[in-house]
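For reference, the structures are reproduced in the following blocks.
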Structure I
Amino acid sequence: MEKLKLSKTRFTIILILILIGIVLCADLAYIFYKTNFLENATKSFCTVSELIDCDGVAKTQYSVSFGVPNALWGLFVYCILLFLMFVDKIQEKFPNTIFDVFKNPKSYIGTLALLQFLLSMILAGISIYVIHKICALCFCTYFVDLFIAITALAGTFVEDIKNTIVDFIDGAKKYFALFMICLIGFITTLYYLDKTMIFSPKLKKERTQKEFFEAKTNKYAIKGNLLGKEGAPVTIKVYTDMNCPYCKVVNIMLHKLVREEDIKVEEINYPLDISCNKRIGGTLGGHETSCLYAKYALAGKKQEKFWGVANVLYYKNPQTPEQIIEELSKANLKLDFDKLKSDANSPEIEKELLSDIEKTFSKSIEGTPALEINDTLYVGYMPYDELKEKVKLAKKRALNK
C-alpha cells in the first residue's frame, strides 16, 4: 500500500500547531511547578477570576494522571508528533532499521491528535462540572489537538485509526522482545511515579490524608496491648475519645507509624462524656457512648486485647453493651465475653479510667486528640507527614542525650 504523505501546506500547518502546543504545555508545566512546589508564588497571568483560574486547576488532583502532570503528558505527545513529522527523513538516513515500522506517519499523527483531543474533552468536562474552574491554556491545547487531527486527516478518522492499529500490531510482532521491554519499563515507571508522586508533593500529602479520613476500617490494626516496641526511643501518649472523628484518623496514623518508625504508643482515655468525666461541662453530641467504649477497651486490656477491642469500637460504633459484644464477636478476637462484661463494669476499670481522665486534665488538655511525643505536647490533629517529622526530631533528641 502506498504511503500517505502530507502536502507541504498541511505539513507546515501541523508543524506550527505542534510548536504552539509545546509552548502551551511548557507554560502549563511551569504553572504546575510554581503552584505545587513554590510557597507564596505569584498568580499566573491566566488566573484572572474565580472561574478562569489556571493555578486553581493545577492544584487539583485532576492535573495529574498516573503520577505525571498532564502538562508533561502533553509535552510527551507533542514530541511524539514532532518525531512523526520527520520520521520519513529519519527512514531515508537509516534504512532497514526499526524506523521502518512507521509506514503511515500521517495516519498516526491524526489518530494520536484525535485521541488526545477526546481525552481533553473528558478533562474539560471535569474542569467545568467537577472543579468549576477553567484553565484557559488547557482549553487552547484542546483546540490545537483538534486542528492537528483535522489537518492530518487522510480520508476518514476510521481509516487513520485502522492504519495505526494494523501498523502497531505488525511493529510489535516484528520487534516483540524490544516492545515488551519498553512496555514493562513504561508500566513500571508509571507505577513508581503514581506511588511516589514525586512530581506533586502537595497532592501526595492530600492523597496520604485521604487514606486516613476515608478509611472504614483500620487496615494496620493490631489485637494486643503493645502498639510499637518496648524500649523505643520515642513514646507517644495519645489522649483520645473513641467517638472523636479526628481521634479515629489519628488512631490509623499511629498504627501505620509504628510500622515505619521506632516508637511505642500509649492510649490515655479522655471521654468527652459527663457520665464518667466530671472535668467537662457536659457531654458533646455523638459522644454519649464514650465512657462505655473506654471501659470496654480497658477491660480488653486485661485479656491482652486492648487495641483489638479499641479498633472495633472506633470503627463499628455500637450503641449498647449488647451491640459491643456482638461486634467484638464478629471480630474473632477470642475474648472471654463474660469476663469482659464483668471487668468493664468493675470498680477497678472505673478507677483506671478516672486515672486516665485526671492525667489528661493535669496536662490542661480540654479536647481530643492530643499527642505527647516524649515530653512535648501537641493538642489537635496534625497531618501524617508532620507527625512523622516530629517523631524523627524527638528520636534524634532522645538518641543525642
Structure II
Amino acid sequence: MTDELELQQRKLRLKKNLEDLQDMRGMGTELVTVVIPPDRLISDVRGQLSQEGAQAANIKSKSTRKHVGDAIESAIAVLNRYKNAGENGLAIFVGHVIVGNNKSRLVTVVVDDPPESFTSFRYRCDSTFELTQLEEMLIDRTSYGLFVIDRGEAAYGIASGKRIHCQEELQSNIMGKHRQGGQSAQRFERLIEEAAHKFFKRATEHACSYWLPNISDLKGIIIGGPGQTKEFVVKNDYFHHEIKKLIREPFFDVGYSNESGIRELVQRAGNLMDQIELDAERELVDRFLREVMQAHPKATYGEVMIRSALDQGAVDTLLISEGLRKRRVGWICKPCSHEWQASQISLSDIPNCPKCDSADVREDPERTMDMIDELTQIAGHTSAKVSLISMDTEEGATLQNSFGGIAALLRYSLT
C-alpha cells in the first residue's frame, strides 16, 4: 500500500469515527474523552484516570456516578492494551450513550492511527465528546501557489484549506511613458524593457524561492493579473522549471496585482482548484463507465463480482467510494461452532447461523474490519492499485449510488 493511500484511509476512518461521535449524547456529563499526544506516558494517563475515578465517587446522582465510573474503568482497560501512545498519539471516547426510550449503552471508540499527531493532552467528562483535535485533522490543507502581476507590481502567496496568505507585494521600478529630454526613443524603450525584465525576474524568483521548499504539497500554481503581462511572464520562462510544471491554465483577469488581487484570484479560480483536485478521480470513473458499456468489458462492479475478480488476480485498479459504509464481519455460532463471514451495513442486526439456524451468535472481532480496509488488503496481494473516490463530483456520486460504491478496472475481460 502506498503512503498516500494509507493516509487517505486513515483520514477516511477518522471521518467515519467523527460522524458517529458527533451524533452521540449522554444523559448527563457522562461521556469521557481522553486524548493523548505521542510524547505523553501511558502510565501517567492511567494514574490520572485512577484519580478521576476516585473523585467520581463523590458525584451525587447515583446513575451518573455509576456511568462515569464505568466509562473511566473502560478507558483504563483500553490503556492497558497499549505500551505507548504510538507515533501520532491515541484518543479514547467512552461512555453511556443515549439509544432511545431513556435507555443508554456503553460505547467505546478508540482512535489509534490518526492521520496527524494529537497536539495536546485532553481529559473531559461532559454530555458530548471533545472532538476539536479530530475535526482539525480533517481540514482540507491542499495548497495552491498564487501569483498576480502586471508591469507596475506583483504579489504572490498560497491558498491552503480556508486560509489565503499573501507572502509579499513587490513594486517595479519601471519608468513611465514620458521620457526625459536628451534620450532617444529607442534607448528609452530599451531601458523600460530592461527594467521590466529585471522586475519580472525578481518577482518570479521571490515566488519560486517561497514555493520550492514545499513543492510536494502544491497541487498547482494559479496565475492572474489585470493585463497581458501574466501570459508574457509564463511564456518567456521566468519561472523555475519545476514550478512551471505546476502552472495551471487558464490564467485569470483580476483588477489588481497586490494582496487584493490575490484574494480576487482565489474567488475566480475556485472552480479550477476543485477541478485540479478531482480531475484524476473523474477520469478513473469515466474510464470505468466507458469500459463497462463494451461488449467484452475490462471492468466490473458489485461486491460478488469484485471479490471474484480479486481472487483471480484480474483487478488492475479498484475504485472504492468514500461513502461506502459496510463492514466485513466474522461470526461464530456458539451451539455448533460454525464460523463464517458476511458483509453488512455498520449497525445491521445479528444474523442466525446459516448451518443450524441458531440465534446464539457472536461477532468475532479478530475477523471483523471495515470493508474498505479489507478490500484494500486483498488488492495488495495481487498488486492491484486502489483509488478512493470522493462523493464531491457527479461521477463519484454515480459510483456510490448506481454501482454500490465498489467497481474495478480489469487487466483482462472476464466475459
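Each reported figure results from applying straightforward, stated rules to the coordinates on display, with no laboratory input. Every value quoted in this text rests on a predicted model; they were computed, and no experiment measured them. Cβ atoms are built from the backbone, for glycine too; each structure is taken alone.
Figure out for me which of the structures I, II the number -12500 belongs to, where helix-only ellipticity at 222 nm (-39500 (n - 2.57) for each DSSP H run of 4 or more, over all residues; to 500) was derived from the coordinates.
II
The value 1.7 for distance in nm of label points 7 Å out along Cα→Cβ at positions 237 and 373 was derived from one model only; which of I, II is it?
I
Taking Cα extents along the principal axes in Å, for residues 173-308 alone from the coordinates of each of I, II, which one would give 85, 31, 26?
Matching structure: II.
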